[in-house]
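J.: Okay, got some structures for you below.
Here, each number is a calculation from the coordinates, and none is a lab measurement. Remember, it's a predicted structure, so these values are computed and weren't measured experimentally. Cβ atoms are built from the backbone, for glycine too; each structure is taken alone.
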Structure 1
Amino acid sequence: MLLTRVITASILAPFIIWGILKLPNDYFRYIWGAVILLCAWEWSNLAGLKTAISRVLFLVAIVVSLMPFWYWTDIIAHIAQYLESSDILKYSTAIDWFATPAVAFWFVVSLAIKRNEKQLLKSRPSIKSKLIVGWFVLVVAWLFLDRLRHFHGPAFVLFLFFLIWLADISAYFVGRAYGKTKLSPHISPGKTIAGLNGALVVAILTAITLGFFYDFKTIIKFDFILLSLTTVLVSVYGDLGVSLAKRWRGVKDSGTLLPGHGGLLDRLDSLLAAIPIFYTGLVLIYEGTLK
């Protein structure tokens with residue numbers, strides 16, 4: 001199982017890194033949009049939709065919701081290119097307010113899972129409520145990764161991916177080596193407090209590396225350490241949130257697309273939660289100190 005996961009990750013990682021760094025913004029957003037739709041297909045099953053038509057309609061709802069943001073980001077990006085100035089970002093901040101409910105949502109989810117794990121497992125949300133949550137999470141994830149790539153560049157997108165990947169790898173191996181106390185024994189017995197601590201340590205080291213690479217001022221280095229810690233912490237509970245949905249549905253994996261990993265949601269659950277947190281923090285740092 002571990003070998004299969006490693007092989008799959010080793011094949012996919014170079015393509016993902018190349019795509020982040022080299023693809024034009026339009027192609028990147030198309031591919032990211034396709035990934036989101038595949039996640040939406042898997043989520044529609046976890047939510048309890050049973051017919052192909054109903055699941056396709058859920059995907060249509062995602063696409064329709066993305067279009068206004070898609071065109072608005074395009075307009076801002078073209079104006080910025082025409083003016084040859086990044087100051088156009090200040091005209092784009094209205095959409096950034098959409099990150100506020102996303103950040104609040106993930107903090108509430110994290111707190112709810114930490115404090116009320118058993119009660120959440122016993123609850124039975126309606127299909128409608130699960131579809132609304134899935135729609136919101138997926139639209140927000142597409143929107144803010146797209147904006148991160150457009151307005152802050154591939155380097156920060158790559159940093160976010162590495163941050164989540166390294167945190168996930170360290171949590172797995174530290175948890176296996178030293179994990180005794182379970183982080184969420186009823187939702188995901190494999191996760192441990194030691195694994196979480198390992199992920200947080202890696203978050204600090206990754207942020208420090210970024211700070212020295214860009215030669216940030218000391219205060220900005222500390223800002224990125226705090227942002228990386230918060231992003232990784234919330235990402236862990238994003239993973240647990242999808243695990244909870246799988247428990248409700250009575251399945252082990254969200255799909256079978258990735259050998260050794262399960263479905264796309266099984267691999268992207270942490271990233272989906274991390275995106276709005278990281279984007280919001282980066283905007284605050286940018287506005288406060290980097291600009």
Structure 2
Amino acid sequence: MSSSVQPISLADHKPHGLSDWRSVYDFVLAIYRADSLLFQLGSALVLLALISTALLLAYPAPVSNLSVWIKPIKFDISFGTYAWTVAWWISLLRNEGDPRILLRRSFFFTIAIEVACISLQAGRTAIAGRSVRTPLDSAIGVLSTTMIFFNTLLVIWIAFVFWREAYGLSSIYSWANRLGLLIFLFGNAIGGQMLAHHGHTIGAPNNSAGLPFLNWSTIGGDLRISHFLSIHAIQVLPLAAFLLTRVRPHWPERKQRLAIFVTASAFSAFVLLTYLEAILGIPFLRP
């Protein structure tokens with residue numbers, strides 16, 4: 001397989017306006033040029049989320065008062081945007097050739113296998129009409145956990161490289177990505193905590209009363225909230241940098257960099273607050 005990685009900086013993307021479809025097209029085209037393999041994976045996962053949504057509407061298949069299709073929808077969207085973000089990361093690395101090809105293929109397979117495990121479990125549960133616990137389920141669970149572990153190692157690798165060298169980015173975008181990666185790794189640690197304890201709700205049963213669709217517990221603490229926020233820091237902080245450069249384009253580089261540090265600190269504080277609430281058994285929102 002030949003590499004189709006073409007370095008391109010989304011930081012240079014200048015939209016024509018939020019109401020102009022060409023700005024969206026140009027943005028999507030930039031991601032495709034960055035890495036077509038991961039772009040196609042992300043697009044396939046978004047399509048899979050739409051299919052799961054259709055199944056949710058046509059055949060809810062509730063188990064413990066929650067449709068089995070909700071988890072695949074959330075993970076397909078999350079991993080889809082993650083694949084697109086990784087495509088951008090890889091396009092910004094200085095190393096050409098084999099290292100980048102190995103990274104993109106490794107990310108592709110770990111993401112694809114993890115999503116396949118989630119979708120397979122949802123389908124089996126929907127057919128059975130209840131949560132199933134068989135040796136096959138255990139094997140799928142081990143495979144899924146292994147993919148998460150390897151994906152985390154890949155992120156640590158790319159974070160280490162990104163901290164040292166990335167081209168095509170101004171200082172504000174470089175720091176937005178670096179800080180986003182650090183917060184993302186904290187979110188991965190929370191995910192590991194949930195796996196180790198075989199649950200995400202503290203002070204209440206798993207999958208008890210929760211917010212619509214998200215199902216975040218409204219009667220106990222829920223680790224999924226801080227996990228969700230922190231893993232999406234890799235999109236939130238670069239987006240904040242993008243908006244800052246558009247709203248305050250004449251700010252000097254030092255002031256822009258300070259602003260992104262303040263933004264990252266505020267975001268981190270909010271993540272930490274939701275984490276502390278969760279481990280204390282306090283619900284994020286009450287009905």
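J.: The value -24000 for helix-only ellipticity at 222 nm (-39500 (n - 2.57) for each DSSP H run of 4 or more, over all residues; to 500) was derived from one model only; which of 1, 2 is it? All intermediate terms of the calculation are to be shown ahead of the outcome.
T.: Details: 1: -27000; 2: -24000.
Label of the source structure: 2.
J.: Let me ask another. Relative contact order in percent (Cα under 8 Å, 6 or more apart) computed as 16: which structure among 1, 2?
T.: 2
J.: Let me ask another. Once distance in nm of label points 7 Å out along Cα→Cβ at positions 100 and 148 is calculated for every structure in 1, 2, which label goes with the largest value? Could the numbers behind the result be given before it?
T.: On the way: 1: 2.2; 2: 3.2.
If we compare distance in nm of label points 7 Å out along Cα→Cβ at positions 100 and 148 over 1, 2, the biggest value is for 2.
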